[in-house]
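Some structures are shown below for you to check.
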Structure 1
Amino acid sequence: MISEAEKHTRRAAGSDPAYFSCWDIHAYYGESYIVQGVSFDVREGEIVALLGRNGAGKTSTLRAIAQVGTPELKHGEVWLDHQPLHNMKAFQAARAGVGLVPEDRRIIPGLTVEENLNLAQIAEPVGWSLERIYEHFPRLAERRTQEGVTLSGGEQQMLSVARALARDIKLLLLDEPYEGLAPVIVQEIERIVESIKQLGITTIIVEQNAVAALTLADRAVILDMGQVVFDGSASEVLENAELRQQYLAI
């Protein structure tokens, strides 16, 4: 665990906190110890690929950051834009600017595309009006009156990302955005993530398609058995066959 002396050193060096920081976070599913002291920082506007083999703790780390309740964050600190998240409930973290796009997308049945988006806008949007969302997601504009759950998988993924943006988030957490999508749709989602990057939205992406995630990312954090084993540039991972084989099996 990070000692108080080390925390003091990091703070004295001007890294308390970075735009986003998680420090020595530990999280459990019941008695199962899943996230075992994960620490990393993300600069504003940066995309970080959070990678590792199945069961490495990637999704659990995202969920702990978003304070969704499971796994339970039992130790550590999470900061976003100088605001502590680690003592918040999930709805408070969401209001503080965390937008989690879960793997299962969680489109609300019975609501149209536009109703899903309107529900996300709990206050008058500052940066992401419906008009701006439809500008970046023209396919959603075409289907605004269609029930969200009847969209294709790729369109549902677009809606899930757009719904997160509708809350004027500060941090976008993408959990397996390419899962179950055809290659041509993956390319379209990649273009959307790239446009998000161009807009300067700070993003952490968990993705089994490591090469696709690394191509988009500025940096990579690799987990193994719930711990960070690499934190560096995405290009370094792409160029290091031994590292990829050892921790990503690619």
Structure 2
Amino acid sequence: MTPTTYAALILAGMFVLTMPVFAVVSRNRPVDADVARRPTTFLLGTWVRDWLMWLISPAERAFVSWGLSPDLFNYFGGLMGLFAGFAYAKESLALGGWLVLVGGVADIIDGRIARARRVASDYGEFLDSMLDRFAEMFAFIGLAVYFEAVPLAMTATILALGGSLMVSYARAKGEGVRVDCRGGVMQRAERLVLLGVASLVDSPLTRALHWHNGALLLTVIVLIGAGSIGTAVYRTVFVARELRKRERETGEGRHIV
């Protein structure tokens, strides 16, 4: 394993070791407000999300006290996605995984700082959403370059990218017609966690199992692609049904060609 992989695994182990500590200190502690108001999935339940908020809370409080702008973390998250794409294209999977995860944490912190400083706005929400899409696009493009020698693997990566963008588009389009739909098994948080963790552990596990490098990561990318497309279909059906229901209740409707 490369030094980057060793360092990645050591840091990941340190994070995991904080979980028992959180289990003790959180017994009589209310669930974080942001966690409580968001839907959970099979991968990221309330406890895991609450643990992450607890873990980053010292840094969050420091950033708020320093008066840092949420925009700083928006742009930082976008840059992490760009750098992750370069890392993947250069076959540095562990580095790419860390950059994806760090960018994901920055994406969490920007919104929490905006709410803590009471500067949340439509501008900030738009910028955050767009830079998230750019970051994800950059990472998957880098992965497509990494798998370019294997057409099926590159195709799976492109499908995962397309599915990920469609998940976000379905939600945005739904909100545009006043239907809130955030459900599905493969939302952005799930995609980031799966991609980041798979990137970190791919090298040691494939070496131990005598698989080709990238085999585990490709398996996860196929899972992300299937889950994302399924989530996009689910949201499409959900929004369409809600709109049909609204039309029947109001007696109004229109069809645009």
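No value in this document is a laboratory result; all are computed from the given coordinates. Bear in mind the structure is a predicted one, so any value in this text is a computation, not a measurement. Cβ atoms are built from the backbone, for glycine too; each structure is taken alone.
Among the shown structures 1, 2, from which was the value 7, 31, 36, 20, 5, 0 of P(r) over Cα pairs in 10 Å bins from 0, in percent calculated?
Answer by label: 1.
Distance in nm of label points 7 Å out along Cα→Cβ at positions 109 and 149 computed as 0.3: which structure among 1, 2? Answer by label: 1. Which one of 1, 2 has distance in nm of label points 7 Å out along Cα→Cβ at positions 85 and 197, as calculated from the coordinates, equal to 2.1? Among 1, 2, the structure yielding 2.1 for distance in nm of label points 7 Å out along Cα→Cβ at positions 85 and 197 is 1.
Figure out for me which of the structures 1, 2 the number 14.4 belongs to, where mean count of other Cβ atoms within 10 Å over residues 53-60 was derived from the coordinates. Working through the options, I get structure 2. Taking -10000 as the value of helix-only ellipticity at 222 nm (-39500 (n - 2.57) for each DSSP H run of 4 or more, over all residues; to 500) derived from one of the structures shown (1, 2), identify that structure. Going label by label, the one that fits is 1.
Out of 1, 2, which has the highest value for distance in nm of label points 7 Å out along Cα→Cβ at positions 77 and 93? Structure 2 comes out on top. Between structures 1, 2, the greatest calculated value of volume of the Cα convex hull per residue in Å³, for residues 101-164 alone is seen in 1. For mean count of other Cβ atoms within 10 Å over residues 157-164, which of the structures 1, 2 scores highest? Top value of mean count of other Cβ atoms within 10 Å over residues 157-164 goes to structure 1. Figure out for me which of the structures 1, 2 the number 21 belongs to, where relative contact order in percent (Cα under 8 Å, 6 or more apart) was derived from the coordinates. Checking each candidate, the match is 2.
State the single structure among 1, 2 that was used to calculate Rg and Dmax of the Cα atoms in Å, for residues 37-140 alone, giving 14.2, 41. The value was obtained from structure 2. Calculated for structures 1, 2, mean count of other Cβ atoms within 10 Å over residues 61-68 is largest in 1.
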